[in-house]
Structure I
Amino acid sequence: MNLDVSIIVPDRVFWKSSTREIILPTLTGQMGVLKDHIPLLTGLDTGLMMVRSDNNSSWIYVAVMGGFALVNNNKVTILVNEAELGSDINVEQAEVEFLDSKLNLENVSTSDSKKKLEAISRFKKARARFVCF
């Protein structure tokens with residue numbers, strides 16, 4: 001028996017599959033989930049989720065933009081604001097966005113907390129998309 005994984009974005013089921021292993025970007029760091037994992041509800045940070053497919057040893061990369069994951073009875077339900085398969089991301093565009101957001105984050109004033117939070121959010125999203133490669 002394996003894990004049944006569903007990734008749900010606000011308007012639809014983004015991805016659904018049976019997998020052997022999943023690594024989630026939780027708010028406290030990366031967390032791996034295998035079959036028979038204890039029940040768990042955890043917050044997800046913007047980052048890279050990795051899924052090892054059932055029929056081979058290759059990893060599928062998914063950039064997720066914050067949300068929650070529920071693990072219960074070998075089912076993993078992931079509710080996120082946004083998700084994007086690594087295979088669907090344009091490499092050159094992701095690199096440009098990453099470098100631009102990194103520069104923007106370095107140059108934003110620490111006294112303007114709203115702009116700083118926006119820059120951090122933009123950087124995390126760009127980094128998640130860029131590291132899919």
Structure II
Amino acid sequence: MTLKICVIAPDRTVWDINAEEVILPSSTGQLGMLKGHIPLLTALDIGVMRVRIEKEWKPLVLLGGFAEIKKNKITILVNGAEQISDINPDTAQNTLEESTKMLAEAKTNKEKIEATQNLRKARARIQAINVLNN
């Protein structure tokens with residue numbers, strides 16, 4: 001028996017797959033799940049979800065949301081998601097550098113919040129690329 005994983009963004013179903021293991025970026029830290037996990041509802045942070053399918057780890061960048069775990073089914077509702085195939089490594093690195101610079105130069109609270117969010121997204125993209133390359 002495996003876990004049924006469904007990732008839903010506002011505009012589409014991103015993933016609808018079966019997997020042996022899932023690691024989610026919850027708001028309180030990384031959360032790992034195997035079949036038989038107790039029912040749980042958790043908030044998700046910006047970060048990388050890792051899914052193990054037949055001994056291979058596949059990353060997906062999540063841009064915040066919620067996950068419900070119930071009877072070996074994980075339903076993930078996200079604000080947005082980015083598949084690794086859609087991420088250009090050079091663009092991701094440039095965005096990380098630009099976001100770091102923007103945060104350092106931010107003066108207002110609004111600028112700081114936006115720069116922090118952009119930096120977190122950029123770091124998640126780089127992390128996803130690194131998961132794939134390891």
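Given a computed value of -9000 for helix-only ellipticity at 222 nm (-39500 (n - 2.57) for each DSSP H run of 4 or more, over all residues; to 500), which structure among I, II does it belong to?
I
Between structures I, II, where is distance in nm of label points 7 Å out along Cα→Cβ at positions 13 and 93 highest? Write down the numbers at each step before the final one.
On the way: I: 2.7; II: 3.7.
Result for distance in nm of label points 7 Å out along Cα→Cβ at positions 13 and 93 over I, II: largest is II.
We did not get these values from a lab; they are worked out from the coordinates using the rules stated. Remember, predicted model here, so these are calculated numbers, not experimental data. Cβ atoms are built from the backbone, for glycine too; each structure is taken alone.
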